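No lab work stands behind these numbers, since they all come straight from the coordinates. Remember, predicted model here, so these are calculated numbers, not experimental data. Cβ atoms are built from the backbone, for glycine too; each structure is taken alone.
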Structure 1
């Protein structure tokens, strides 16, 4: 799997967030999008996810020589971000069972196994409205990482995680993402220490 960005730009009203950005993301080469707050890191992830459209240029997904059109992006991509909301009336078992009807689970793992990996067995039947921010972040990471998708987008993945949660995050990355396109949006090195390529979004700022 490859994702090719060709001279893309994003504008809100008259302000360009970035312009003339060309880059290629590849499976097995995790990449960090780095830059200061407000530089466009999250915006770029949303363009790749297909939830927002480029103002110029194009993004092409290539898998085994086959390209995918924008309307099919959702089949390939899973996203974890602090701003995504979870259904607070559901418990974690109900949420995963519901979510993985739309994004199939990775082969060889079950919802119960995921809950054990996350250390949430004690809260399995508790509505997520009673979860701490760290527990919610673990769930957000799991719904993305354990989806059987070719592309994994992680926006500030260690938000609200303690040391144990950060260690769990790195374990999940090591164990479940080797053959996928992994893109991390962050300005915290602990979140992208495993990345082997980097995209400095500030270099494409249009003044």
Structure 2
């Protein structure tokens, strides 16, 4: 059974025709104990079927532990979005939880961005990221019904593209309540920076950059 309407499939085929570099979706699942793993795998496989430039690899979180560790995957369902082709690159872009509702657009935009190999961030932000000397971990807590969440997710993933020191996770707040409680997520989007700093809402780029500079000062 297809999860996407035929009209949506056709729209995505047209959008994916602009992909100039292959993109790989590395998906981690565990069918027996993961509430949304099956649906997340189906979404990944269906999206990949719409373009020859998108592939999907599915791994079991337990049986394929070494591969999970290679990608630093610590919870499921998870998708790592990786640039393929002659110069493959793992930018540290992760989706934890099902990319449904508004977050489906985050999955699609990430695929397009990773294929382009260009974040689209301002020169100032790129310069800051290029000179970063300590690790930065961004966790953007979202829900599928939040229309503002994709903006925050994409900006975090844009930053991950600009520095090997930055990793950025979309975290579906309802699927991971222990993390939502730990980081006191009462509204979304909420961006957590290195555990100790946070920002509410879909902040504009200059505001997020200021918070990042404060976090690593």
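General remarks:
- At a computed 0.35 (FRET efficiency 1/(1 + (r/R0)^6) of positions 101 and 117 (r between Cβ atoms, R0 = 25 Å, to 0.05)), which of 1, 2: 2
- Sorting 1, 2 by Cα Rg over 2.2 N^0.38 Å, for residues 93-180 alone from high to low puts 2 first, with the largest value.
- Test item: Cα Rg over 2.2 N^0.38 Å calculated as 0.97, pick one of 1, 2: 2
- Looking at FRET efficiency 1/(1 + (r/R0)^6) of positions 133 and 173 (r between Cβ atoms, R0 = 35 Å, to 0.05) over structures 1, 2, structure 1 comes out largest.
- Structure responsible for -7500, with helix-only ellipticity at 222 nm (-39500 (n - 2.57) for each DSSP H run of 4 or more, over all residues; to 500) calculated and labels 1, 2 on offer: 1
- Source structure (of 1, 2) for distance in nm of label points 7 Å out along Cα→Cβ at positions 5 and 29, computed value 1.4: 1
- Structure (1, 2) behind the derived value 34 of relative contact order in percent (Cα under 8 Å, 6 or more apart): 1
- Origin of the derived value 0.85 (FRET efficiency 1/(1 + (r/R0)^6) of positions 37 and 109 (r between Cβ atoms, R0 = 30 Å, to 0.05); candidates 1, 2): 2
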